[in-house]
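Visitor: Each structure below appears as structure tokens.
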Structure 1
Amino acid sequence: MTEGYQALTRAAAAIDLSDRTRIRLTGDDRARLLHALTTNHIQRLLPGHGCYTFFLNAQGRILADANIFVFAEHILIDAEPELRQPLWDHLDHYIIADDVTLHDDGDATFCLGVEGPKAGERLAELGAPTPSNDFEHEAWDDLTVARATFTGGAGYRIFGPTDRKRFALDRLYLTSATEQDAEVVRIEHGRPRYGGDITIARLAAETGQTQALHFQKGCYLGQEIVERVRSRGHVNRHLVAIELDGETAPPAESKILVDGKEVGEMTSAAFSPHAHKVMAIGYVRVPHEKSGTVLEVAGSQGRIR
């Protein structure tokens, strides 16, 4: 059990998320453009607020997921590192006569996650704001503190100019958690991540991330498929959290079996020092998604959490 893992699960730790995609949109049409390209209601968001959303293609498949933060003069998109160019190209493709300019802030800014059960307490000790609702954000000197999580537990984000990163780390004075530490805690919380648990092969309804969807917002790219799925009332598979006996995590894409029959596929797994079991995430067919369902993955016995 590493020091970073202990801090994330028992106190608070800093996670360097600076390699994540950060695209800033300026121009009078920035909210309208994002509203037309995402599954959530962007145009109703006021400065200081935000949301989690999906970008879909015309077939309703997920091109990206992202956190959206609305400021008075711009909107910031925060997404996985590998989405930097694909998401930029997707946005740029749909800017035609719109008053929207894209800015790649990935190199000019830093991002730190402050996560763990005592993350809010630590920020309060420093006099930093601790927004109470997801994706709310407030200024802290020349930095921004937002309510958002990477691991799925209590968490905040601190954004700022790159040359202020060392200052922020020194001021926080927290144990640093590695990417692997954060990944284990993320899987323990059953929080999906784009590029593994969520991909272009998936429909929004399969992921279970209903907080990314707004069903009264009007037209957007991929909406027809989202509405068709909703009207039918179901999809064939859902993303679920799984626990497996043993200490060896099966590789991604391992098949999930129930009574010897294939019912799904695992997408992420890691050994949990806290549970002394392997925690995993995967897609299973709807008839088998009930909590407690006994299953097998790569020879390991387990169950749906």
Structure 2
Amino acid sequence: MSPAPLRQGVFLDLATVDNGELKLGALDRSLPGWTFFQSTTRDELGQRLPGNDVVVTNKVVLDRAAFEAAKGLRLVVVCATGTNVVDLEAAKAHGVTVCNIRDYCSDSVAQHVLTLMLNLVTGQPFYGQRARDGCWREAGTFSLHDRPIRDLSDLSLGIIGYGTLGRATGALARKMGMNLLIGERRGQSPRPDRLSFRHLVENADVVSLHCPLTPETEHMIDREVLRAMKPTALLINTARGGIVHERDLADALRAGDIAGAGVDVFTEEPPPPDHPLLADDIPNLLITPHNAWGSVSARQEAIDQVTAVIRSFDRGVPVNRVA
């Protein structure tokens, strides 16, 4: 006997994906009934999970207690690639399939990395402020260029994590004339098509991180690594905050161990006011609020993939299954 069709779904934190500009019609039609919540707290889960065949979450944690409360649940769709917000063992124990979405934001992340790099190598935030605060006028010259401006075509980009996002970033960097260095993660022996981690960090002009956060990659970039980088080098992190020891990075920028950094992700998000990277005295640091992935096109693709995952499961052929 074929399983009964899916009937009811709940999206627990739609506001993490949609600001009101996305097309949700196909998702809404994928099930007879939907409830969309902009956000959901842990205390609200007990009331919002029961009675649903499908739960969609981006960042709302579904632990063992959540699965015990979600009677009748058959499918969890994570509206992201990382599935650390779901207790996969608990899902399996309760007979719940867990699927994610994949390869939906490559262009968005790649252009964000290049934007951070370009702002750092051209000093645009610095020069923009000098134009506004009167320094340009006081200099009396038609042009200011007293802070070094570098061409990306003169630089080597070192990529750690050469999956979909790393490859997309590398392809865009090549179009800007950059030389690519592809490295292994710290502590791993290099494969034939990879450089050793140490060689990469010592030779790259820009190091861009695109690997997942695991016990092996946590604090992979620490004081020792930062001091091994060129003093003219830049660090870009659009992967996960915990890959970089954030206090060590703050100290390295103050000390001039590296020339600058672009950070889109933090260990705690949003970061608390006393976070070490939010201090006022850190030079050459650009911070963005974990939105490298968030172009309108990428977010629409995320919603469309969630829809496709649900419809595929309903046909009896789950895709992107992780548990």
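Every read-out reported here was derived from the displayed coordinates using simple, explicitly stated rules and does not represent laboratory data. Computed from a prediction, not measured in an experiment: that's the story for all the values here. Cβ atoms are built from the backbone, for glycine too; each structure is taken alone.
Visitor: Taking Cα Rg over 2.2 N^0.38 Å from the coordinates of each of 1, 2, which one would give 1.02?
Guide: The structure behind it is 1.
Visitor: A further question on this structure: Can you spot which of 1, 2 the value 18.9 was calculated from, given it is mean count of other Cβ atoms within 10 Å over residues 100-107?
Guide: Traced to structure 2.
Visitor: Let me ask another. A value of 1.4 was derived for distance in nm of label points 7 Å out along Cα→Cβ at positions 188 and 268; which structure in 1, 2 was it taken from?
Guide: 1
Visitor: Tell me which structure, out of 1, 2, gives -9000 once helix-only ellipticity at 222 nm (-39500 (n - 2.57) for each DSSP H run of 4 or more, over all residues; to 500) is calculated.
Guide: Here the read-out was taken from 2.
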